[in-house]
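Participant: Below you'll find a set of structures to go through.
Quick note: the coordinates plus some simple rules give every number you see, no bench work behind them. Keep in mind that what you see is a predicted model, and the values were worked out from it rather than measured. Cβ atoms are built from the backbone, for glycine too; each structure is taken alone.
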Structure I
Amino acid sequence: MAADTKNVSEKKRMAISEKLNRLGLKATPQRLAILELLDGNTSHPSAEEIYQRLKPVYPSLSLATVYGTVETLAKAGELQELNIDPVRKRFDPNPQPHGHFLCQDCGKVYDIELDFPKLDVPQELGEFLAESYSVNLYGICPGCRKKGRK
């Protein structure tokens, strides 16, 4: 079983390295670590949170490297840059259309599956052309409601 895990891990690392190369970025250990941390991550971390998590393992990692990497990935459509948090940008490795919910008590961001094709959003608004849209919901998550917060 450990050999299978190692093979999966190596395949995953190679795929991440290829993704970086396609985007014109050198596959440095720090960039590989950023993408590995984001892969399947549903916590929607900020660049600062990514930096804090990886800095102990990669002392030479800079916040500028984290920002540059996540911004390049967002521009390439590999991640979503979320502006749901009024304090900082968050990043979602799932680039597929879906909504987000920010708990105004604990600050966690949750994925919300919505039926986007049924949303009535006009493609053209006079001379404006809408190319994308996002849906952000704000409120109190079930965990905070159970704890009686707010």
Structure II
Amino acid sequence: MSQRKKAAPEYTGPHQFTMPGWISCAPFERLLGISIVEAAEGRAVLEMPFVIDLAQGGGLMHGGALISLADTAVVMAIKTLVPAGSHFATIALEAKYLAPVKQGKVTARAEVLEREGRILKGRAIVYDDQDRAVMEFSSTFKIARDTKIRGIIFEDGD
């Protein structure tokens, strides 16, 4: 009987980390290759390249990657309107896929549509590198009662 050395267990949180600023990409977003083109006044534009790791079994960009881009774009638009360090999260979303992505870079253009108390609603349209709409996305976010994010350091002091 052979004895196998047990691998050290992976640390599964809670995680603490540093981000460059309030309006910057978190670890998951960096993993996907998302970059912020602009974010101001309740709007945001984000980009993401279609690298092989984002392909589904048919060779197209995975729908979950597109959702992540669109959701993050709405988040960045919201971050331009709420106090830095505010804790909020997606509570509902809807997506309509319009066309497949086979190559290139995708761009999400997002905006905050309304805010009522702690609830914010936004939308994003994702475009391929031919400027063709490939997905329509809408989402609802809720600001937490305990609104301050804990355990994350924002280097820009926010």
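Participant: Computing semi-axes √(5λ) of the Cα gyration tensor in Å gives 29, 22, 16 for which of I, II?
Facilitator: The correct label is I.
Participant: Taking relative contact order in percent (Cα under 8 Å, 6 or more apart) for each of I, II, which is largest?
Facilitator: II
Participant: Ok, one more. Determine which structure produced the value 1.2 for distance in nm of label points 7 Å out along Cα→Cβ at positions 35 and 91, calculated from the coordinates; the candidates are I, II.
Facilitator: Of the structures listed, the value fits I.
Participant: To which of I, II does the computed value -4000 (helix-only ellipticity at 222 nm (-39500 (n - 2.57) for each DSSP H run of 4 or more, over all residues; to 500)) belong?
Facilitator: Source structure: II.
Participant: Can you rank I, II by Rg/Rh (Cα atoms, Kirkwood Rh), for residues 83-138 alone and just name the one with the largest value?
Facilitator: When Rg/Rh (Cα atoms, Kirkwood Rh), for residues 83-138 alone is calculated for I, II, structure II comes out on top.
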